Structure 1
Amino acid sequence: MPVISAKRQITLPAEQCRLAGLAPGDEYESYIDNHGHITIVKKTKGAARGMLKNIKSDKRMTDETSMQTGINP
């Protein structure tokens, strides 16, 4: 049975990693729900592609202005 190490590290069973498609060096996100359950999700390249495609930008605003709070161009 896997246990949490003194450094708070967890070893996942090899079969679970295989089923989830996780390999050494993969990046992941972890989330905790209101019941204390931990969910591990493998990060996949391009997963967020197209997320901002319908966002309209204000071409008058510079990067410097957008970094300042409360300033309108």
Structure 2
Amino acid sequence: MPRMDAGRRITLPADQCSEVGLGPGDEYRSFVADGCITIVPMVAGAARGMLRHIVGDPSVTDEESLEDALDESRAC
């Protein structure tokens, strides 16, 4: 079972990395959704469909959404 070390580094199982084509030195993105961390290799189309379960609010404009995101980032 992989564990997080004191530096918050995680060693991913080699078979899982091979399955998704992730190798040493490859770039990836990580996301938190529904309490789970998801790691996605940085390749064209790798994240396609990943957020399909998220329902947007059509009453919120793009500008309002951006303002809200900027407000949240300033609070950190």
Structure 3
Amino acid sequence: MNHGNGEYATPDGISTNAIESFFSHLKRSIAGTHTSVSHKHLERYVKEFEYRFNRRMAPETMLAELLSRFPGLDA
């Protein structure tokens, strides 16, 4: 998308809003929480952020879901 030319979606309705939102949140998270991220661990940071981003509308379910992934732990 070329936002500088006023383009925000293709004629058939495809836009980049979701991925732009994800990366915007990711960059702010790294700058605010982690302050820096090594290349070695970047994939782990992104996966953790993806998990939280995809569940941001239901934060009350995150802990129970995470704990259910470990045998022997009850939420």
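Here, each number is a calculation from the coordinates, and none is a lab measurement. Just so it is clear, the model here is predicted, and its values are computed rather than measured.
Key figures
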| item | result |
| --- | --- |
| Highest-scoring label, criterion being Rg/Rh (Cα atoms, Kirkwood Rh), among 1, 2, 3 | 1 |
| Of the structures 1, 2, 3, the one that -8000 was derived from, the read-out being helix-only ellipticity at 222 nm (-39500 (n - 2.57) for each DSSP H run of 4 or more, over all residues; to 500) | 2 |
